[in-house]
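Read-outs throughout are calculated quantities, based only on the coordinates presented, and are distinct from any laboratory measurement. The structure displayed is predicted, hence computed values, not measured ones. Cβ atoms are built from the backbone, for glycine too; each structure is taken alone.
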Structure I
């Protein structure tokens, strides 16, 4: 199916080219009752930043409720969607509006992703959750299980997953364009926020627009400070997941998908000395994936904070701030810049543009008139093909990303039992695999 296919063709042919239809469950029932062109009743949890992007992506649906701990973006959302009910606490919103809601979007700091989504999903609501899908490994497993049990349309906010360039790269890997892959490098220039710092000693008053207890949510209580909200929460372990959580769900996606990596068996990290409150200025994560059927073992290395793979690995191709080098026994694929999706192959010493490669289309492309990544999810909510980034894929992927944080925080090399979520040689990792929740915010 070509990129110029329209929405109807996508819905009709998705099953043939790999997206598949759910023929039972809430999706089909919803479509039978209301039809694929009916509007969903959507509630948006978090309406600033990426949360606002999700809200805008759903603007042609019925926005029935909006929620944020900051009245400033909430005021704007209420002005733009005057019929939506207004909330600062999503627990109250979900309880009061549960009969009105078909689906929720979650665009909050990482520590709220699972507590918000799980409350809606247990009531049978479809869910779009920004990346990383959750704050810790246990939460990813819970959301994955609920999505399967309730037969919900779900998606992690990993926009590149729905682009034609990413899907072409996955097809190239699956079709052996560069042979058997044994090594992958991935990197980002993040963090671009403060990390490796202490908790501030000042305790300024909470601004009138901020509902601080609702911001803290499941995390341990602490005084307000502007260093946490609205952006730099990413660097604080209680609220965010650092550069790895912010960018790896984008950058590691193609190889994880295309090589069918699953869970690693060993994890080792290095970086700036461990800091109790925040992530390091830089970190390297080394993951060892076992043989998968006929596919060989893969060594996967992640770099952030300005660290980069060996220069010779890129085979002379100039790379950008966020990218991949995927090495096989017949050639190398270099993702020049993750944000543009531009990539090239190097085979027999020759740099080849992706347009010149003979790659057979096997994955569906998301038509432009469907609204891209969010559109793929909205179509699934209405009974169409499931999103290829649903929680059955994004849950295990998120677990694999976040295991690097647990390993770094313990300072030990892990022997990792993915199915059981256990570092078999490091029981002290348990507290980073599943956190303690503040009362009333449990997952």
Structure II
């Protein structure tokens, strides 16, 4: 239900989609789930008298019966309770017993979900409302509140009654979808990054040149453009920024950005927003790190200075070697009195500051990292590219660069490192090193190609 509140099309695909098109979670996603579950269990251990239903994680009816038995016994906290009816299923992180009356006796239950963010979101409320719907036949009445255990360590309770009309409207739409009375259209949204149906939708968008492929166009903006007879990026490219601003109700700067991105898609090449000033006459370092469990175990670097080019990697084969790898990297950077260091999207900033505070090292090398530049921000400021996202995995391929590993990704590299620590297989470490090097080479390729677009050179 929570996913459907952001993208009803995900529910349509769950009802009618071909299961063969549904992606299986990759190694990085599974590791993220594993770490999340570990964190949850650490939190739950602080609760008094918590219990879990007994079931095989496959037979939902058995899990539901086990949960009902624990609820009838009045257990104070039930972890990973199983709730289901003919139409929906749910696994609230916790069911908390509270004073009150219900079909169970002189007490009732409310759902509590654990999150890693600091404040309750609309999606959280929908999730709690869904659990309460499933609790209604058990309790005799629908609970009117629920709680979110935030990353602050506090459980914040929210009165859900005011959100019932919106939730009931969502349920009505979901029922219409299930009965095949409502057709839905998928458009890029916040759910896409974690949606197993993304490849299915992306094929359709590509085939129709859907306007949602333009960077920055999701949901409502795509609908507005479609209503204005611009359902594809081809239509936007044929229009003008002024017409887009007027008919869709966008600010001039936003309309100009959409039009430029449409031109990039139409011509298959970057469009210059404003003439960039590329660094010249000094060494340039393209830098990327790999992390595991909050530790930085690998620094990858490509140094370019005129006709000189050098690839270097500093790896901690064990987490306890983090300091040595970091300080070796600083010593390497310190060889240059002046230099520009690029990272992509700023992921490195926080880790670099932490490493310096914890371990120190060569101040001349750290000086370069202190002034590290975000290459992604530089590209977005000066160019419009034929991409839907400015992630490096989206940008580099338009310049002909592709990763060696088919499952290349930051989360996956964490999973690989975990396997390396467990198995000590050098082939796994080589895969990690290749992936990291590919990331920095991708940054170098992007820089070189964009300089060519602007008639400049390193």
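Sorting I, II by mean projected area of the Cα convex hull in nm² from high to low puts II first, with the largest value.
Here helix-only ellipticity at 222 nm (-39500 (n - 2.57) for each DSSP H run of 4 or more, over all residues; to 500) was calculated and came to -14500; which of the structures I, II was it taken from? Working through the options, I get structure II. Of structures I, II, the largest value of distance in nm of label points 7 Å out along Cα→Cβ at positions 174 and 318 belongs to II.
Once distance in nm of label points 7 Å out along Cα→Cβ at positions 238 and 278 is computed for every structure in I, II, the highest value turns out to be that of II. Of structures I, II, which gives 19.5 when mean count of other Cβ atoms within 10 Å over residues 366-373 is computed from the coordinates? Derived from the structure labelled I.
One of I, II was used to compute FRET efficiency 1/(1 + (r/R0)^6) of positions 158 and 190 (r between Cβ atoms, R0 = 25 Å, to 0.05), and the result was 0.95. Which label is that? Kindly include the intermediate steps, with their values, before the conclusion.
On the way: I: 0.95; II: 0.75.
Of the structures listed, the value fits I.
When relative contact order in percent (Cα under 8 Å, 6 or more apart) is calculated, the result is 12; to which of the structures I, II does this value belong? Considering all the candidates, the number was obtained from II.
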